[in-house]
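Please go over the structures that come below.
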Structure P
Amino acid sequence: MEERRVTHDLAGAVDCDLHPDLPPVAALLPHLDGHWADAMVERGIESLETASYPPNVPLTARPDRRPLLGTGVEGLRGATLDAWGLSAGILNPLFGAHLVFNADMAVALCRALNDWVASNWLDRDARLRASIVIPLQSVPDAVAEIERLAADPRFVQVLVPAMGEVPYGRRSLWPVWEACARHGLPLGIHAGSAYRHPPTSLGWPSYFAEDYAAQSLGFQAQLGSLITEGVFQHLPELKVVLIESGVTWLPSYLWRLAKFWRGVRSEVPWLRESPAEVARRHVRLTIAPFDAPEDAAVVARLMDQLGGEEMLLFASDWPHWQWDGAAPPLPAGIPADVARRLMQDNPRATYPRLSQMVPA
C-alpha cells in the first residue's frame, strides 16, 4: 500500500489555516472601550474558551506542539513560517465571541480581538495575514466590523463558525456577505459552533468522536443553504472557503443535491445550473484534515470527482493533530505541479489580497 501522505517542499507555500494562541480576556482590556473593559472585570469574565475542546484533548494539539502553545508569534514563526519556508500564513482565531448571547458584548469582543490580532501578530511578522472575526449576533455590526478593517490589506477573509443560529443563505444575512464581496474578502466557514443547536439532527452527542465526525453535516447544510437560497447568483464574485470540513463528503453531497434539484428546480428559479457547477466556481476547501483512504488511486479519483484542482487549498491546521512528522503533508498521489497549485496558486487566486503584499 502506498503512503497516504507525502511531504512536499513547502518553500513559498501559503498556509490557509493557522491558529494563533487565544488571548485571555485580560489581554483584550486595552482594546475594549471603558464600559466593556469595566464590565469584563466586574463580571469576572476571564476566558471565552469553550469546554468542547479543552487544551489537553488530543485533537486540540499534538503532544509535541503543546509546549509551543502560549509562545505567541515567536513560537508559531519558528514552528511554521520559518521551519517550512512559507511565504504567508492566514490566522484563524477560534474565539468564543459567537457563543455570547449579549449582542453588544459580542460586538465589543470581536472588535477587541481583531485589534489584538493586528497588534500582537500581524505587526510582528510581515508574512502573517488574518481573518476578521465578526459578531453575527448583530448583522449591522458585523457589516460595520468588516467595513472598519477592510482598509487593512492584512485582513484577507471573514470568519464564521460552521454552525450558527440560522443557515447562512438566509436573506437576513446577505448584507454581511455583500460586504465580503464588496471588499474582495472570501467568507471562511470554519469547523465549530455557536452552540445554539446540537451538531447532529438527533440531539447532543456524548463523545468527541461523534462531535468531530458530525462537523461535516454542518458544512453540508450551510453549503446547501448558500446555493439554494441564491447567494452566489446575487454575489457572483463571492468565494466561500470551507476550513477543516474534510473533503471526501463533497462529491457525494453535491451529487445528491443536484439530483433532487433537477426534480424540484422550479422551486428555486434563480438556480439555473447544477449545484455542483456553482460549488466548483465559488467554493474552496482546505486540505487539513484530509480524510481520504490510504490509497493514492482513491485520492486521484477523488480529485477527479471534485471537478478541478483549483478546489483545494493547502493548510496545516497548526497546531492541531492532523499529521505525523515535522512538516505537514499532502495527500498521496498529488503530482508536483498540482501540489504547487494547492500550496501557492490556489491560495493567491482565492485570496486576492495576498497579491498586494506577497510576491508570487
Structure Q
Amino acid sequence: MLIGEVARRSGVSARMLRHYDALGLVRPTGRTGGGYREYSGEDIRRIFHVESLRSLGLSLHEVGRALDDPGFAPAKLVDDLVRQTRERIAAETALLTRLSRIDAAEPAGWEDVLHVVALLQGLGSESAGKRQRAALSSTEEVPVPVEALVEAALSETDPIVAGAIRWALTQSGDNGLALLSEGLGSPTAAVRRRAVRSVAEIPGGEATALLRGALSDSDIVVRRCAALALGPRGVADAVPTLVTMIVDGANDVDAADALRALANGPASADRGTSGDPPASADRGTYANGPASADRPASADRIATVLVDRLGRRSAGSSVRRRLTQALAEIPGTTASRALADLSRDEDRAVALTAAYVLTLRDARQGQDPASER
C-alpha cells in the first residue's frame, strides 16, 4: 500500500508518515515495480501501535523504545505519565479558576485585570504579610471575587491573616455564605473550623441558620465557636454547649458573656442590613431584644441549666466557681436563689463570690425595682 492510501485509511498524514520514516520509527519494507516505497500489513499495524502509544502521552523517542526494546518495562513510564498528567490537569485547573475569577470581577480594562491578578497572587503568596495586604486591599474599586476570599479563608493558617480575610468577606457585596456552607460540610475538621469562624462574623438570619447547624458538628471546636456566636444572636439552642464550656473551663469567660447576652436578648446588630430579625430558635422569646417582656423567663431557663450542673457530683470547687461567675451575669429570681445558696458554699472562694454578687444585685434592685422581675 502506497503512502497516500495509508494516510487516507489510517488518518495519519503523509507528512507524519515521512517523519516516522526519517526517524526510523516506521519504515515501509516493500517496493513497487516503479520503485515506490510500499507499506506491508505489518508496517500498518506498527503505525497503529505508534499512534496508540502516542495517545497515552509518550514521546516518539519513548514510543520507539517501547516497540523495539524487548526488555523495556512500561510500569515506571506509565507511572511517570500518570504523575505528569495530574500535574498538567492541576495547572490547567488553576488557570481556569484564575480566569473565571478575573471574569467574575468584570474588569473594565487591562488595568483592572492586572489589579485582580495582583490581588490573587497576593492571596496565594507564601508571605503572610502579602496575604494580609491583599485581603485588606480587596475592597478597592475592583475587588477580589468572593470565591477567592472564601478559598483563602478556608485555607489560611495564620490567625492574623485569617482575621483580615474574614473582615474582607464581611465587606464584600456577596459574603460567600453559600461557599462557606460547603466549607462547613468539609470532611476536614480544620476547614470546618475556619468556615464557622468566618460565618460567625457575618450578620443575618442565613448565617445564624448555618451556625445553628454547626452546633451538631462532630468537632468540639466547631460546636463551641458556633455556640459563642449564637448566644448574642438569641439562639437558645446554644445554651447546653455554652454551659458545658463553662464546666470544662474552655473559653468559659466568653461562654458566660454569651449566656449573659442570650439572657438579656440578642444584639440589635444581628438583625442584618435588611432589618430582618435573627433566625432564633425561640422567636417569641428573643425577637424583641433587651426590652422583651419574656426576658426574665428566658434568663430563668438559663439559670436552671446552670443550677442543674451545680448539683452534679462532678461539680468540684473549680467548676462551682466558674458556674457561680456565670450565674452572676444572669438576671432573674432563679439565679438569685442559686447565688444565695452558693453564698454558703463550703468553698470560701465560691461563697465570697456569690455573696459579693448578691450585694451588687440587691443594690441594683434597690435602684430599679423591676430589674429582677
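Here are the numbers:
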quantity	calculated
Given -10500 for helix-only ellipticity at 222 nm (-39500 (n - 2.57) for each DSSP H run of 4 or more, over all residues; to 500), calculated: source structure among P, Q	P
At a computed 2.8 (distance in nm of label points 7 Å out along Cα→Cβ at positions 77 and 317), which of P, Q	P
Comparison of P, Q - label where volume of the Cα convex hull per residue in Å³ is highest	Q
Relative contact order in percent (Cα under 8 Å, 6 or more apart) derived as 22 - corresponding label from P, Q	P
Comparison of P, Q by FRET efficiency 1/(1 + (r/R0)^6) of positions 21 and 301 (r between Cβ atoms, R0 = 41 Å, to 0.05) - largest value held by	P
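Computed from the coordinates by the stated procedures, all read-outs in this text should not be read as laboratory data. Nothing here was measured: the structure is a model prediction, and the numbers come from that model. Cβ atoms are built from the backbone, for glycine too; each structure is taken alone.
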